[in-house]
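J.: Following this line, the structures themselves.
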Structure 1
Amino acid sequence: MDFDLPESARVVRDGVAAVGSRYGLEYWDRCDAEQRWPEAVWRDLIEGGWLALAVPEEYGGAGHGLLELVVAAEAFSASGAGVAGGFFYLLTPAFGALTIARHGTEEQKRALLPGLAAGEFEGCFAITEADTGSNAMNIRTRAVRDGDDFVVTGKKIWVSGVERTRYMMLVTRTTPATEATPRTSGFTVLLVDVEEAVAKGTLTYEPIPKLGNNTIASSAVFLNEVRVPAENVIGKVDEGFAVLWEIMNPERIIVAGSAVGAAELALKIASGYAGNRAPFGKPIGAYQGIAFPLAQIKAQVELARLMTYKAAWLWDQHQPCGTEANIAKLAAADAAWQATDRTLQTYGGMGYSLEYPVARLFRDARLTKSIPVAEELILAHIAQHELGLPRSY
């Protein structure tokens, strides 16, 4: 697929793939089984500069955009990580560096981007709440101005990486929903110093037991009068929705890239097994009942990849990309799910064994159909905004 990629993206793809290939499936299987962060490969990516891609050069990074982050997530996921690899390019490179590079003040950029580029600290993102789910309009976490600070109280769930992070991008209400006009106003994005708040006892978190993606913890976060300096506002007070979309669209696009990489990994595993397994005298991959479903999924993966690249390119060009981001995520998530499901089926009964990586890839790929946005909401968006159908929610 080199024909539509700039040289910078090809260099990133090959470099990240080379790092990932030094670890492979067995390493990720062990980390998943032990529920531990893959620290060794994380350090290798930092030392190679592969996590500083979106940091402008003047702050110590490579000066690339979202397209390079997406290609990195895809290559890393395909190297053995599966969908879990996408979180390497979401938490700090996207939620941290990409957002601050585009929306931070000059003071924020100077203070934070060099450290993010060097891997000195990490980031995460907190928006979802138990009672609101995908309806961000109804979030209740409240930030009240008190002198030079905001005082924040509330609860967030499904915050990945908070146990490792220094700074958390936190979406709050600074004007109650009943008073906000239009309804997308009244939101403010704050940069919370997690280490400081934990030390003061105003921020606590509790890991959520989950089905898969066990190399990174996802937690419920409790905020009890956390003080955040007003200088830590990202964007403008009460106008955080503009920043929010600039976080969520890249999130969907990077997840799509990771899902494409996971699908390619699954197809590679399935094809290798089908080309060698011969219980009836010839490889089972010679039978159309095995070969055709895999070929069909390969076509899906290529189409999803093109839409993912298109969405990333549009974001880098500061053009609207909401529909493209949604379609990319929808198509890539389905491709990853179909690929891992078919890989399990190709392995037969052995696909259910933890001796092979198939079960891990299968569990993790299912997550992409629900996060960072459920596919039902994507379909509702397409129906309303692309087909002109009445609003459903």
Structure 2
Amino acid sequence: MTGHVVVVGLGFGDEGKGAVVDALCADGSVSAVVRFNGGAQAAHNVVAGGRHHTFSQFGSGTLAGVPTVLSRHVLVEPLALAAESRELAALGVPDPLRLLSVDADALLTTPWHVAANRAREDARGRDRHGSCGKGIGETVWYSLLADARPGDVVEDQVVPGTPGEAPRVGDCASPRALRRKLDALARCYAPLVGDRYGVDDLVAVYREFADAVRFTSGDEVGRLADRGRLVFEGAQGFLLDERHGFHPHTTWSSVTPRNARELLGGRPARVLGVTRTYQTRHGAGPLPTEDPAVRDRFPERHNGTGEYQGAWRAGHLDAVLLRYAAAVCGVDALAVTHLDADDLSVATSYRHTGGTTTRLRRGVLPAGCAPVLEPLPDPETWLAREFGVPVEVAGRGPDRADYAVRVPATA
């Protein structure tokens, strides 16, 4: 296999991407984990040797000692990053921030973005989108407002005040530029969230962040790719993708391998699609095979109901959705988690008012669709045959020791 691997989730998130990345990093062959989408809303659980951590911004290879690169496509939240660093230090990772480098051009998520995200989601009431409440969409949205005015509607959201230039990670090393951008940000959002944060205090905190973390510029990922083996860790799942997911229950991020391929600049990489042996999602949005009995049979130790994200949901494996995700992402191999689950079913098609569907062409479900369930035989064998690619990572439990990487890594 080629050295570089792009790990993408083929569901609605929570497929086990963190544990898969950790398993790939465990043998010491990986020189860095590159995050290529999303931000502080990621929640990738890794259990290794009695230690558990839910990775948010650090790469999931950190417990294996592998450095993290936050690319320009990642939304960086310094306050949450500092908290995560303290959590990792408490687990025995020495000076976690030394393992981190951040592209100076990455957008900065601030407390105003978080507060605005939550205010909008609260206002939706029963029509919530299922946001994590971490300010991700709001960070991207604000960066689109260069020519907007108060009262304009941009991407279905009202501009509350006069926007300025979006703050980026590199601004944290330039207090004057940062203060100017944060002042404009605060004034823009004041009609929506009030005047609750001190700009001067944040400038001081972000300056400490700049002193503690290595910032990069230019083709840092390309330089690393030419010197060692990289694992690209995707956040969320393909079915939440901003272009291919089921709107409006989507993320403001590309979950496909697109960003990773751009960062690689034409260098080859294998795409490893991750799926559970059953379907899951958090919060609002479609889940055609949902079955409370599946949720009750396989309780989650590290996933629950989030204040903004909503309840944990589960259902039978959905081959229709998997075919859609695998086709768009162009997977070269699969990683299958939760193989210790038994007595499973799979939806091989949907019956609906127009007939029968086995494949989706875009993120729209047929009206009145009902999944056609069949018993799922050995999941590894069935999935490999169904998708015509090998299962290269197999997980049969929560711990690193429960994971097998089937194809030896090559540099």
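J.: Work out the source of 27.8 here, i.e. which of 1, 2 gives that when mean count of other Cβ atoms within 10 Å over residues 35-42 is computed.
T.: 2
J.: Now for a different question. Say we calculate mean count of other Cβ atoms within 10 Å over residues 331-338 for every structure; which of 1, 2 gives the highest result?
T.: Once mean count of other Cβ atoms within 10 Å over residues 331-338 is tallied for 1, 2, the winner is 1.
J.: Here relative contact order in percent (Cα under 8 Å, 6 or more apart) was calculated and came to 22; which of the structures 1, 2 was it taken from?
T.: This value belongs to structure 2.
J.: Next question. Identify the structure, out of 1, 2, from whose coordinates log10 I(q)/I(0) by the Debye sum over Cα atoms at q = 0.15 Å⁻¹, for residues 235-354 alone was calculated to give -0.77.
T.: 2
J.: Match the computed value 2.1 of distance in nm of label points 7 Å out along Cα→Cβ at positions 219 and 363 to one of the structures 1, 2, and report its label.
T.: Of the structures listed, the value fits 1.
J.: Given that helix-only ellipticity at 222 nm (-39500 (n - 2.57) for each DSSP H run of 4 or more, over all residues; to 500), derived from a single structure, equals -15500, which label among 1, 2 identifies that structure?
T.: 1
J.: Quick check on the output: 97 is volume of the Cα convex hull per residue in Å³, for residues 115-178 alone, derived from one of 1, 2. Which one produced it?
T.: 2
J.: Given that Cα extents along the principal axes in Å, for residues 43-146 alone, derived from a single structure, equals 43, 32, 17, which label among 1, 2 identifies that structure?
T.: Structure 2 accounts for this read-out.
All of the numbers you see were taken from the coordinates with simple rules; none came from a lab. This structure is a prediction, so every number in the text was calculated from the model and none was measured. Cβ atoms are built from the backbone, for glycine too; each structure is taken alone.
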